[in-house]
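Structures incoming, each one as structure tokens.
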Structure 1
Amino acid sequence: MLAFVARIGFSGGLAGPLSPAAELASFHLADEQLMAELAAAEPQVSSPVALTWDADGRMFVAEMRDYPNAMGGGAIRQLEDRDQDGRYESSSLFADRLPFPNSVLPWNGGVLVTAAPDLWFLRDTDGDGRADERRILFTGFGTGNQQLRANGLFWGLDGWVYGANGRSDGEIKWVGDLVPGEAKAAAGNSNPSGSTAKKSVSIRGRDFRFRPDTGEFESLAGRSQFGHSRDDWGHRFLSWNTIPVRHEVFPDHFLARNPTLSASDVLQDCLPAGDVGRVFPLTPPPRVFNNESAEHFNALSGLHVFRGNALGEKYAGQVWVGESLRNLVHHRVLVP
């Protein structure tokens, strides 16, 4: 895993995988004041698709090792930088046997994980680096295309956890709402998504938010494909594979107060006039299974509004989003 401030370069024809050092050296930075550093590499981590840190500085990584066909082979990896040199040299398998895990978020001494059809809570209660407590909090998320499932968990300013739909939709049930017997089966991970709940919430064409402590769950305006983020003021920004940034201008639960109001669309693409998503990658186009343009965005994911200070004041509040097909990280400046 490498810092997101880099743009991947290329020299020569198609080749096999590079060593971590060679891969790092191949990056081209658009800003000479920035630098990319290696934080972790195989065998400490493999197939990472999402990561987070807890209050103790431990990194938790969602490893989609089962993509695209090996159902249930995904894992959560716990990494530690014990000598505080910036390199995570300690690695342990926190949890395995998860189907295509793609998001992880700290909560209550453990982590929340999206692994459709379920949203899990995993916690290590005995300090051995492995989650001995495994509980399903919500179930019913769509299990369509493995790369288009519920994802993108983050904490909102309101104390709710926000998630992206991913384009697979679902009828979401809180396991605590299941009738006796079904709740026991869900906790045992037999087949919770097949249980009948007292109530459910549809996220068809919508994103979602929830409270893991109470089981409250709501649908939101959306939907975001892979990843979404917020700024310091709580404004939510969404992403689509061909659109770098979209803004939830007005939370639509306010519109719901007036059922006779005809307005329905509360999302706005954050693109200047004439912007058709053209990109100029340094690498040759990859082999793909369709005939879509190799000169335009097609695999944007992992949108992030930078809210820290490590990159300096210059980049505060700006947007970064990965484009894996074009081997680059895209940067946008948000202007009110």
Structure 2
Amino acid sequence: MLQQSINSADVMTLDKMGSRYPSRLSFSRSMLRRLLFDNWKISKSKFDLDYDGYGTAVYEIAINKNTYSLVCFSQHLDSADRSDRVIAEKWDTAYALINGKLDENELNRLRNNVPLQESGRNSSKELVLSRANKSVRLFEYVVNCLSSGDQPDIKEINKVGYLLRTTAVYGSGKFGLSDFANTKEATDFNQPFRAEMLAVYIIREFSLELVEHVARKKNPNKAVKLDDKIRQHLGIGNSTGLGMAPFIIKHPKLINKWMSQYTESLKQVMNKILDQKKLSNYSQLLKKALQYLQEVTTFDEYQIKKNTKSVKDLEKFIEHVKKFTNKNNANLQWRDLINFANNN
């Protein structure tokens, strides 16, 4: 039986921690909840791109009584220079999230430095520095579809899942950026990685508007916008995550808080009874999780084996849960389902 107090050895292992999926505590989800709760307003103040989509765009974010700016620089990149490695020196796009509005002098300063990334000069007004490369094959495919008046095939979208992939998202004092101690006092981003997640969220939006812009320039009379469902389906890629390793090592108190909240939430629900409504909602979430795993595309043999096993395990668990639906199971507790998952 699962004990009332959960042993840390059951959750603080690499395989258990590595298998965790996003939750309400995740950086992106907590940022989006705050965005909706506080009614953040995001608008374009500049979208100066040429025929090929090269130029400058600026998005302004109004939060409470404050304004922040995400500046986007898009440039031509030779195939020989395109690399997702951290040692790369050129990228398709480069970004900075700024505390405040931008005037032309500030914009020119950023234009001369942000595309250089590590080699540029940054001030404490810059909260986040980032860069991203195109998925060239998918980007060109979507441009060709939209410029012809057609929507891209969702199967082709699923093979990649994004138009741009970040190769770095810097913050918290890196390369002269605002230290987190300053950011949390001087801005609305008082939680770890909140500014970074906002930057990535808007970079994703820029990728969608960029591909539509290029398609429209290619064929102004016939081009169409992306269907809303396809827009929602496209995400943002990430080619690296090296910074998360030292982050985990250097922030044991924060990791302890996350894991404590996770185990405490388990402890509080284990003995609760599942009525048919809760069980039905849970079954729907399990089906969504199964569909997600079945749609994941990867070419890594090790990950393919892991995903295949996860699909089989989840299918088995779903069949087990089905036994209790539409039945009078007055004594069914979350503990019973957790025990089944642990033992199988």
Structure 3
Amino acid sequence: MISPVEEAGCLHGEKNGCTMKKLLLVVGMVSLLLGFSFLAPAVIIDPSMQFIVGNETYKVNATMVFDQIIISSSYIVFNETGFYVYSPNSITITLVYINDDVIGAANGEKIVDFYATTTAGTVWCNLSGFPVGNEYVIKRNGVTVSTSVANASGFISFSNAAWSTQRFQIFQQAQASGDSTPPQISGVTRTTSNPLDTDPLYGWVNVSCTVTDNVAVSQVILRIHTPGGSWNNVSMVTRTTGKYYYRSTTAFSSAGNYSYSIWAKDTSNNAVTSSTVLFSMPPRWDMNSDGVVTILDLVLISNHYSEIGASGWIREDVDNNGRVQILDMSLVSVHFGEEWWS
């Protein structure tokens, strides 16, 4: 029987009759059957050695020293950096560099550098040990192919489907800000043309609000649910710090019931949504906006009959031609009895 330290020494070749191949076989069997992992402290690895994890072979391209190596049946961890690789075919990963202080790394600093060789298929590389919320750039053969933000478990992920031998380098791009406070939305108000009008030439609606954040607001969206059931998400604009608005002649130009809310996020991607507001846009022939076209609407027109004003001046000028006349009563009569409030 040899000690774990002596057994780790077998990684250098023959020792006490033990070979690397035998060691890996024993480790694999223990991991598979008992669920244990293999821990070898202060291990020196040279290019002649290899570790087998499933259909993955791990090597180094030059002698490397690790504080610890953990081998399981489905992953391997060098120091604090774990490789959870899923490949449809056998794959060889040759380590070039692993940063020994991932947590203390600065932006722009290289974290991991390795070659990967396989024949075909989409390979997913899930690496662990990264500070939660930090963002990393993944380069393939020196060209940026993706970015990944460390999730709540400290994993970053990327995939590759173009194969021969590819070199992957991972650099830290940004540290987590530590800001978990979402923006605050207040003072949501709506102003409209008077009278309300579905005709874009005369009618308009303006929604405004105040949005503040402990760091900085990055985006404010007005989310409009239309009478037809669709969603219309539009960016709100600002001219004064913290004050946002959206004014439109067309976003509310269909008759019916609307609802809207405001969504805002800050520069740390913390987001918040305001309460939902209900709003109804009556058709032009429902004079009193009660949801149904009745004799009362005709009476209202008759009360202003023959009056003259600017186009769009009052609802009783249904056709917006500047005069209340028989044509306006005719338009209401065509829609007599219709209900639009649902």
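What follows is calculated from the coordinates using simple rules that are stated; it is not laboratory data. Predicted model only: the values in this text are computed from it and were never measured.
Given -3500 as the derived value for helix-only ellipticity at 222 nm (-39500 (n - 2.57) for each DSSP H run of 4 or more, over all residues; to 500), which of the supplied structures 1, 2, 3 does it correspond to? Kindly include the intermediate steps, with their values, before the conclusion.
Values: 1: -1000; 2: -14500; 3: -3500.
Of the options listed, only 3 reproduces it.
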> Out of 1, 2, 3, which structure matches 40, 26, 19 when semi-axes √(5λ) of the Cα gyration tensor in Å is calculated?
Replying inline: 2
